[in-house]
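Multiple structures are listed underneath, in structure tokens.
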Structure P
Amino acid sequence: MLFNTFVFLLFFLIVYSVFLGFGWFAKKQKWAYRAQNLWLLLASYFFYGWWEWFFLTLILVSTIIDYIAARLIESSQHQIRRRIYLSVSIIANLGLLFVMKYYDFFAVNLIDSWNQMSIWLGGTAATDSSTYLLKNIVLPVGISFYTFQTMSYTIDVYRKQIQAERDFFDFALFVNFFPQLVAGPIERAQDLLPQLKQPKFPTIEGVQKGLYDILLGYFMKVYVADNLATYVDQVFFAGKSFYVQNPEIIHSVDGSQVFAGGFLFLTQIYCDFAGYSFIALGISRLLGVTLTVNFETPEFSKTPTEFWNRWHVTLNRWFRDYIYISLGGSKYGKFAQYRNLCIIFFLSGLWHGANWTFITWGCLQGVYTIIYLVGFSKKKEDLGENPNESTHSISSQFIRILSGSFSRVLVYALVAFSAVAFRSYDANMMLVYFQKFLSFWTWDLSPNNNVKNMFGLWEEYFKIFLPLLIIDGITYFKKERYWLFLTHPLIQAVVLSFMAFLILTRGVFGKEVIYFAF
């Protein structure tokens, strides 16, 4: 069930009406609080089962395993047993994720490598790799998100950072809470569980912020992202089947079109994913629960590290807390720190998908980050603020604005370059597009490949993205997500009406979220 469909609107109105009915009594009557949680749990199972009821089996297995494992970890005083229980939880979760998402990728690559080595040594190919594929497996929606969320819970119990949850239904609601179930944010139990275990009723401020988050989310998703998709698909094609049937078509695309397409796709996936996340945040606020903000205007980042502190915040926090710190972080010197960063970005690429394109994308982020840390981070610290120079002089302000603008454009351009790998269907397409991106461009103003020329793509890009760029820019520089409510009511009315108008007149409804594939 998609947020941007009529059926979800109907679903939410029914769920919310009953929820508010229970919430009216929840602060005084314990049965009403229990009824609230059971109702939300039932609604969450229905929401997830709307795609495929079989998926409920997998998420229920993860819920039961992690609930029992956490209870056993907490009750045991023997360290070896605690580790065994934790290992069972991790292996079970990663095992399900591996079979559903990664088995075919590793099977094909291992068997093909074996065959190539056998032929090189004078033998014959052992077997066709397609023999071992799980061809009819459908990737469960959101499996990467809820797997990481449940794993973080058992790890936190093992580390004695939280206590194991005794109420199975409250824990099941933590795993299945429908606003953030299929596309995050990936919440920590210590943040979400206490909120779920309380009587829930929205405040006036929560409703106001929630409705704004929902409006902003729909604006980003159905207006910006889904309108940009039309032009992104001209460069990268709408479906893999079309590319597979016409593999030579990638050679007709010019490097200038790939260059523009990379920017358009990066903005599309940002607005697609962040928009869906803001809708989830707003819906959750209406339910009296505050989720983590998953995107914080990343397009204004001046450094690679700032970008990844603002993009997919909860996933990067997960890798930092459970992988990076476990590997030692930066405690054992610069080389160990850079090695750990490389591991994190490699795993981040692999998390997104079982394809060399995603792994390449992740490794490029690691390269950008390490180059920045080695070559520029220290210099930036050394420069600092000169106490003998007035920070308010016109020349110094102009230099800061100019250098800041250049840094932001450069960082976004580098990530857009790597986005070409992310959007490519396979390694061959990725390499061809990289080659075109980095080689001589023809600048064809009248292309015959049904793709707009670079200038046409840029024109459409700014026509669609400029309103959000202004909104995000004010948010970034004011450091206040809800700055609109601090302005004059007339300004609020104009901005909100303008966003609603574009959603209703230019919005594209019903398109899936890109991150559902992960």
Structure Q
Amino acid sequence: MKRLLFLLSAVIIVSCKNDKNENITEAEQVQSDSTTNVEEIKFKQVDSKMINNDSLWKPFEADLSEFSTEVYEEVKALVFEKSIPEIQEAIASDKLTYEELALFYLTRIKEYDRENELSLNSVISLNPDLIKEAREKDEQKGKTENQHPIYGIPVLLKDNINTSAVPTTAGSVALKDNKTKDAFITERLKENGALILGKANLSEWANFFCEGCPNGFSTMGGQTLNPYGRKIHDTGGSSSGSGVAVAANLTPVAVGSETSGSILSPSSSNSVVGLKPTIGVLSRGGIVPISSTLDTPGPITKSVIDNAILLDAMTGVDKADPASTNAGKQNAVYYAKLGKGTLKGKRFGAIKSLMEDTLYVRAINDLKNSGAEIVEFEAEEIDLPNFLRLLNLDMKKDLPAYLKNYGGDVAYKNVQDVIAYNEKDSLNRAPYGQALFIGIVNDSASEKEFSAIKDTLKNNGTMFFEKPMQEHKLDAVLSINNYHAGYAAVAKYPAITVPMGYTAENRPKGLTFIGKPFSEEQLLQFAYIFENTTKRRKTPENYNE
């Protein structure tokens, strides 16, 4: 296993960094599992130089001025740390309105997200029409049959997901005016009644831009910070703002995206639930890409029930996305059967090299006590060759395709154009450099070579899971955080991470279930049982007011 970790750290630069190995080449600033060091992480830049707070809050001034402290406290009692079904129950009983719900989260964002001693820098932009749209939801409440549970619920989108409400920047100054139509999943959310709250900060270009830069930094949004250890614990990435905002109750739910670990990492790092679906379950249309081979959006939430609801609200077949077309319509209503699952007789594979982690061992015992059978196995030493080249070669063609088919009126056509723009003012546009973008431009391969790279990675990643799953008749493999996200990515296996506790330094960790393609419904059931029998998540203590 030590050799495996060395191989991974030597060759893989992915959109999210493996937070087990400190020496991985993406150079994330992570504390090791056994560290007692709680010194502050040193960042080149923390606050955004691009966000104008006056402009950000101008559309909401009048409404927020009338949202008194007393009303805030009343709403908080009904909303704070509550699930979507609990919130909807309060609204159905006329104790709460969707307008008050929206104002509650706006109030918290204004209080906690920018330019103070508790600021988290998790939000880049806000939908200026949010309150108007929330009032419309109140007026339409109950007038149509079978309203989806997401109806009227504010959703924060990672800022690489298109919405017509605000520009889609991918965290880059180059895209600050990228005004677009809605992404396919944004359309689905709106069709199901969701409110688009705004955009979450992220690791710029989904962590495939600069080398040696910290998770959660973008030139548009500044440095996202972890509420469980501000400037002490890493946020994970690249969906950093999505994970942080959910953890601190700045939004009820958020959408992230993953190429390799970018949902699992920030979710586990911020003690929330994150699901990376099978490629194709959710459309990628209208999302700034890294890799059309590996990319997928996914839900980030405080609870498994909310995760299932948000996943369900985004599903649908997008004929413009080949992976979505190939996956086809999913029959599951993901939130409908959560309580009908069982762990009795289910077989989970525990990786022996992880058994030194006391939180992992405790989680395994929790599963045993719920009736699961645990099989310990030695993980295969399997390389993932040319992983970085896969990302280079995909993004080289995928970014121009996004800009042409889904981008707004921007002046760039490819990666080279963005590099040239940033070089004109690198201090403000690329303070950590843009080494990975330069690597994309310098890489090339024949179609035959590129196809061989993808085939090898897919086969090796599948072998990593398939061999123990077949040999031991496993229903899922158990991991920690995003430790095995690279294998799940190239194998195209879904994974869900659920809070399993905190280290002595209050750093969150998640138990991660990895299953076979299209096993999302089953994974959600496993996660739901584990969550409800352990209840390990706790609110970050400085963000309870």
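The numbers here are math on the coordinates, done by the rules we state, and not lab data. Not measured: the values here are computed from a predicted model. Cβ atoms are built from the backbone, for glycine too; each structure is taken alone.
Once mean count of other Cβ atoms within 10 Å over residues 177-184 is calculated for every structure in P, Q, which label goes with the largest value? Please list the in-between numbers first.
Working: P: 24.4; Q: 20.0.
Largest calculated value belongs to P.
Work out which structure the value 21.5, 65 belongs to, where Rg and Dmax of the Cα atoms in Å was derived from one of P, Q.
Working: P: 24.6, 79; Q: 21.5, 65.
Computed on structure Q.
With helix-only ellipticity at 222 nm (-39500 (n - 2.57) for each DSSP H run of 4 or more, over all residues; to 500) coming out at -11000, pick the structure among P, Q it was computed from. Don't skip to the answer; put the middle values down first.
Details: P: -21500; Q: -11000.
Value -11000 for helix-only ellipticity at 222 nm (-39500 (n - 2.57) for each DSSP H run of 4 or more, over all residues; to 500) corresponds to Q out of P, Q.
For which of the structures P, Q does the calculation of Cα Rg over 2.2 N^0.38 Å, for residues 345-448 alone return 1.76? Working shown, then result.
Details: P: 1.47; Q: 1.76.
It must be structure Q, since only it matches.
Given a computed value of 20.1 for mean count of other Cβ atoms within 10 Å over residues 153-160, which structure among P, Q does it belong to? Each step should come with its number before you reach the end.
Numbers: P: 20.1; Q: 29.6.
Label of the source structure: P.
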